[in-house]
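Several structures are given next for inspection.
Every number in this text was worked out from the coordinates using simple rules, so none of it is lab data. Remember, it's a predicted structure, so these values are computed and weren't measured experimentally.
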Structure 1
Amino acid sequence: MKKIIALSFFFLSSLSTSELKAQDFEFRLVNNQYLFSQIMSKVGPSIEREMSQYIDSLDYANSDEKREKEYEINKSKEALQNLKGTARGFAQVNVDGLIKKYNAFINNLELEKQKRYEQLMAPYIKSLNEAIQSVADQNNIDHVIPTHDENGKQIVLYFSPQEVEKYDMTLQVLEYLNSN
């Protein structure tokens, strides 16, 4: 039977544990948030250093353009104070346009930072997923249900403490990660 790591449990959410067993497949739970925090405790400082260096270089590379845009906005705002009537209205539209362009510029820089962070994290997320898949394969597990979503929020699942102990494979995955 093909092994599947379930990224979402929506198809299982309406089934009870006994119904899950009746479907003739093996499933396990994994606390991916805990596992990810364990990985980050090891590699987090180096990622933070690299991100800090990247942000500094990005900010430095764009500092002249940022200062230029800020100067242009401030200059336009000062000129706006001396205008009245229709001219003031047109000048306000110009200032609003400059602010909009400035905000788009800043948002673009933030997106670049986010992309870099995702690039740095990708190998660790990949290794976590591969570890989960490997442990699932070794134990003939058909479905692995994460206990937390990608934002770290707990997915509401009810299992008795005995069932959680029986079905949780988080520690097995952590042992696998630590051995590799």
Structure 2
Amino acid sequence: MSEPPVDTTLLRRALGTFVTGVTVVTTRNAAGEPVGLTVNSFNAVSLTPPLVLWSLSLRAASFKAFEQAGHFAVNVLAEDQREVSETFAKSGGEKFTDVAWRSGHAEMPLLEGTSASFICRNANRYPGGDHLIFVGEVLSFQQHRRGPLAYVNGRYLELHSPTDGTEIVVKPGDAIASR
């Protein structure tokens, strides 16, 4: 006997109760232009080796750029970057025009003012239904100690996290180990 189909509207609503961080994942397309989109499917996989994952819809306008890219950057948005999230959530258009950013390792676009950022080598890709799951090996990262932007039940949530102002920067070639 087969299982009854899942009501995707109800499933989406139930999944929305899980509080997530808000990220903008960036890369460069074949022409070298920056590409990015808002993602809340970001997650840690492993500390040794340092691995993270995120997923992308097979129908996303930027799918080809990420599928072909050797690297990507995950920019963890800070609590005051709701507008940045909304800009990168839109399909198409020029997203980098009104957003402060710079090139990091492997020329990956890093957004300014974030809570943290990770530059990753595209280590593995796995099919996952109507998405492709990207696993990245963390090559470098920065933690800016700014409170993160969160998302739950279709709304942004500001956590007003206390910070101590300390910044952490790990560059390619530095040892990435738990301390």
Structure 3
Amino acid sequence: MNLKQTLFAEKMIAHAYKAKRMAGDLWLPASIMAAQSILESGWGKRIPTGEDKKISYNCLGIKAIPPHYVGTNGYVTTGTHEEINGVMVFYPEAMFRAYNNYAECFTDYINVIRNSMVKDNKGNKIRRYQKAIDNREDPKLYIKYLQKCGYATDSAYAEKVIAIAEGCRFF
């Protein structure tokens, strides 16, 4: 890691631990949240920014679905890559939640993971990421279940997050 990467990693782990403390009993692993923010933002170089140059502070790649699912500062529209059937595809107009600072992004991430609902095969509403939450004591298992539950389209997402966390010595 170079100096800029080290400083960004230190900033992200500090925000992740603060969000974890603020969440109380609803905490999620700070080591993984920080590593996700590094991966999603390309070490802070790819924070979603709108055409009007509005900075989103969305270091976790949280998508927006206006008008109900936006950040504390609305949303921005920008391009992104998603993996579809093993191929990376560019989408020029993806919507990402916007925040006033990184701390708000980490807090919202915890809310998204805790409160996202889907229907099971019987039509019952269930928590989308419950298996990940149930395994939060083991950060590596947590991120593997998060990926399995559909958090990211990148088929190597969990491996990449774990490699970053290990490289940064987050655990």
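Looking across 1, 2, 3, the calculation of helix-only ellipticity at 222 nm (-39500 (n - 2.57) for each DSSP H run of 4 or more, over all residues; to 500) that yields -25000 traces back to 1.
The greatest value of Rg/Rh (Cα atoms, Kirkwood Rh) among structures 1, 2, 3 is that of 1.
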